[in-house]
Structure 1
Amino acid sequence: MNRPKHWGEWYWEGFDPRHPNAGADLAIVRKALNRAPGDVPELWRFYRVIVPDSVATQGYRSASLTAEHATLGLFGLHQQAQRRIMHDDDVLFGEALSVLRSSGKYSDEAIDRRVNAAATATSQGELIMHLRGLVTQLRSLSPAQPLNYTKLVEEIYDWNHADGQQRVRRRWGAQYYNWARRDSATSNT
């Protein structure tokens, strides 16, 4: 897996919901949901990716900036009005979706359709659109289901390459359907 090069910790890794500016900062990062990467000057202070000079000086959007921008917006949406931090290093995206599926709040078929739509997205933009709907559903659980946003930014970044999409799809499938746990359960019988 490729990792977007960045400096310091990602915004969601250091987020503290008790900070006096937390609500205002979340309102700013949620702007990423409806605007293009780099187009919201208020967001610039939250960016941590390193964009090559050749890309930055030409005004192009890098895949890494697009991935971070989307992840900021998704985290802002997920964290809104939550006291518990929605970034959790121990919960991979497919695992969070598995919890959503087993929650009983939505039908298995409805969640499967949404997950399949995200997994078969052919572009980063289409993927991000589907992720927004899934994060909204994760947020709606009581309590809301956190996930690893650091891993998610890497997966969104990887979506720019066909081989990266395939790896991410396989990983999400294994996590969503708990293949590893089922394999170890059947080998113990």
Structure 2
Amino acid sequence: MTPTQRRILAAKIEEAAIKTAYVEIAPQEIDVVVLGGKKLFKLNYLEAKAMAKVIEELRPEVAYVDASDVLAERFGRQIQSFLPFQVKVISEHHADGKYTVVGAASILAKTRRDSIIEELARTYGEIGSGYPHDPLTLGFLRGWIRSHCDYPDFVRKSWETAQRIKKEASEQQSKLEPET
């Protein structure tokens, strides 16, 4: 689905929804947990915590979530552990394709992400989509790291793509430096 198609659907979803809620996880928060230990477990922890915040704000009787843990039920229990009240959490893989509400939430989240990327591009210039396969994103990261030696705050320093590009730039720089 293109960003334009998502925007159109997001407007319809927002109009039809009783209430929506968003939780954004800052790149620095992700960096702290990823660089500090077991990457997958820590990311799942952050996602479960964020989903619990959304559930707490929306207060549904049943919450449907797309499990990011390989053990979907464990992910649901982890979300529940962050909630101050009991709610039935249906945690499944590929829930966005099974449950309309999860698919709608996915569209809203991606639309929100698209608008953040557009805002960043207005400030920093063309940054691409922010995905590791995007040549524009890779070009932005390479150019930025060459001219600034470190990434801006909106880039996750723990992102493998960013780490690889920084390492490559460092290796290229060391080749250019004269030996003493």
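Across the set 1, 2, relative contact order in percent (Cα under 8 Å, 6 or more apart) reaches its highest value in structure 1. For the structures shown (1, 2), percent of Cα pairs over 19 Å apart, for residues 45-124 alone is largest in 1.
Which of 1, 2 yields 68, 37, 23 for Cα extents along the principal axes in Å, as computed?
Of the options listed, only 2 reproduces it.
Starting from the value -20500: which structure in 1, 2 was helix-only ellipticity at 222 nm (-39500 (n - 2.57) for each DSSP H run of 4 or more, over all residues; to 500) calculated from? Structure of origin is 2. Comparison across structures 1, 2 (criterion: mean projected area of the Cα convex hull in nm², for residues 5-76 alone) gives the highest value for 2.
Tell me which of 1, 2 gives 2.5 when you compute distance in nm of label points 7 Å out along Cα→Cβ at positions 21 and 61.
1
Computing distance in nm of label points 7 Å out along Cα→Cβ at positions 13 and 149 gives 4.3 for which of 1, 2?
Considering all the candidates, the number was obtained from 2.
Rule-based calculations on the coordinates, nothing more; no lab input. Nothing here was measured: the structure is a model prediction, and the numbers come from that model. Cβ atoms are built from the backbone, for glycine too; each structure is taken alone.
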